[in-house]
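Since every read-out is calculated from the coordinates, none of them should be taken as a lab result. What you are looking at is a predicted structure, and each value in this text was computed from that prediction instead of being measured. Cβ atoms are built from the backbone, for glycine too; each structure is taken alone.
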Structure 1
């Protein structure tokens with residue numbers, strides 16, 4: 001059979017079809033009764049008639065990418081975890097406004113399509129979607145030789161969620177004396193990987209180090225969503241670390257004091273800081289330092305709130321009068 005001109009240019013339609021076949025079962029496994037049309041359609045269809053039962057439904061949308069963590073994942077041949085990364089990062093980004101996820105759309109682009117590799121990434125996406133009963137409604141797989149280096153790929157996604165208008169976070173009741181309750185991260189999540197790769201550029205990653213650096217970005221939805229009535233604000237400690245993310249949910253007249261001795265920073269961060277000769281300030285501006293989500297709650301409910309959470313939590317600081325800054329103490 002004569003090779004097509006398109007294939008000769010570097011784009012293999014058959015490889016794309018093979019990838020779709022490999023991922024089809026995983027994608028369909030995320031469908032619920034609201035999905036009217038998904039894979040194979042030009043556009044995904046999602047029934048929103050359930051919104052009629054809500055008083056004032058508000059849609060929340062967010063788009064993000066995995067960033068240069070994909071380069072590290074590709075270098076050691078681990079692909080499924082980055083699928084979890086993109087979904088869970090987006091889930092957390094809309095959870096901080098109080099939203100329940102509805103559906104997800106992914107975008108996978110690479111230099112040369114490897115059907116098995118692509119299906120592994122999308123299977124990871126589907127697994128993360130199923131964990132929160134969210135439909136993987138559609139997506140795009142693009143083969144673009146010349147735009148990406150050989151064996152490189154990029155991954156991005158868009159999430160749509162919903163919440164009642166009067167439940168939007170942060171609440172106007174955030175005040176001086178409120179406590180910051182930290183929940184553990186699963187690792188670096190999806191942030192700071194350009195610096196991480198530079199720090200470890202002269203080190204061959206063994207399984208232990210690769211496990212720590214490539215642990216999937218965790219979702220906080222299942223552990224936090226049932227308890228949002230007691231939460232005044234949530235801060236996802238993502239790009240920008242503590243320094244940039246906490247002020248996003250604070251009023252102009254408040255600052256957050258972070259007690260650095262209030263939780264055990266995992267050894268991985270000590271290794272990164274020591275090997276990279278990185279200052280404390282920069283570590284907390286770039287990384288999550290073992291705390292991936294922060295809930296701001298009234299001091300009077302903090303004990304009950306912590307008791308209701310099905311994992312260890314830490315009182316890592318409090319709000320004080322200030323200028324919308326983070327004070328490391």
Structure 2
């Protein structure tokens with residue numbers, strides 16, 4: 001009898017490529033992963049791995065087994081969800097949510113407050129994570145739900161094993177110091193052109209993230225210049241503080257600019273329409289579990305409220 005837990009290790013090895021990556025994703029030691037894969041090979045009764053330098057390569061038999069493992073894991077998750085739904089006299093359980101700072105503040109926290117009232121048996125566990133790591137953790141079963149974003153022009157890959165629901169799309173604006181030369185150009189709502197910001201220092205998110213890629217892409221394509229990026233942080237409060245203190249300009253979506261932002265002037269961009277889409281993702285079939293469905297529904301409701309507020 002093949003063990004489902006060991007089949008999951010094989011599935012992750014095919015997806016991630018190395019034993020060390022599987023160990024990191026599932027919080028095991030590499031030696032434990034290797035030992036369990038050797039046990040699986042004995043259970044299968046046929047070679048599953050062959051050496052390839054410092055790595056191991058999956059045999060044809062292992063690839064076939066990994067494909068079946070993906071189906072078995074998805075089926076097991078649906079079975080657990082259906083069992084929870086059938087047994088639930090009350091909606092209860094732990095839901096692990098990976099979310100980044102702005103979405104946590106504006107969407108997840110209101111959703112948690114609502115769930116605490118409507119379903120007091122549900123416990124939401126927040127894990128702060130940027131979208132790409134959150135989606136990877138979701139695929140590795142380390143999270144139950146990812147609350148993520150996608151910037152115009154830099155879409156995430158669509159994984160067949162994940163169920164994605166878009167919440168809303170929002171415009172991206174320029175954030176300027178209140179004393180900036182363009183802060184009062186054309187009146188309080190006057191649009192700013194990107195070439196006018198070619199000489200300014202910029203702040204962005206971490207390299208490799210969607211925000212950093214967006215800033216460089218739109219400055220190159222629509223402004224005709226390479227931005228002078230002097231500050232890199234994923235902390236919204238620090239980004240706004242840098243702008244307010246006159247150290248940088250940046251691009252931020254509307255949700256990040258809701259509320260009191262003293263010292264920061266927000267202006268639309270002229271001649272280019274930029275958007276960000278927020279979405280939730282779960283493993284396919286997992287939200288048949290009542291607790292997870294309740295949390296996802298509450299996040300969607302918070303998204304409706306946020307999309308309707310602040311213009």
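For the reader, a short list of remarks on this structure follows.
- Of structures 1, 2, the largest value of volume of the Cα convex hull per residue in Å³, for residues 130-249 alone belongs to 1.
- Value -9500, calculated as helix-only ellipticity at 222 nm (-39500 (n - 2.57) for each DSSP H run of 4 or more, over all residues; to 500), assigned to which of 1, 2: 1
- Among candidates 1, 2, the computation of distance in nm of label points 7 Å out along Cα→Cβ at positions 34 and 90 that gave 1.4 used structure 1.
- When Rg/Rh (Cα atoms, Kirkwood Rh) is computed for each of 1, 2, the one that comes out at 1.00 is 1.
- The maximum of mean count of other Cβ atoms within 10 Å over residues 66-73 over structures 1, 2, that is, the highest value, falls on 1.
- Among 1, 2, structure where distance in nm of label points 7 Å out along Cα→Cβ at positions 74 and 242 as derived comes to 4.1: 2
- Among candidates 1, 2, the computation of FRET efficiency 1/(1 + (r/R0)^6) of positions 42 and 162 (r between Cβ atoms, R0 = 35 Å, to 0.05) that gave 0.90 used structure 1.
- For distance in nm of label points 7 Å out along Cα→Cβ at positions 138 and 218 computed as 3.5, the structure of 1, 2 it came from: 1
- Structures 1, 2 were shown, and Rg and Dmax of the Cα atoms in Å, for residues 106-153 alone at 12.0, 38 was computed from 1.
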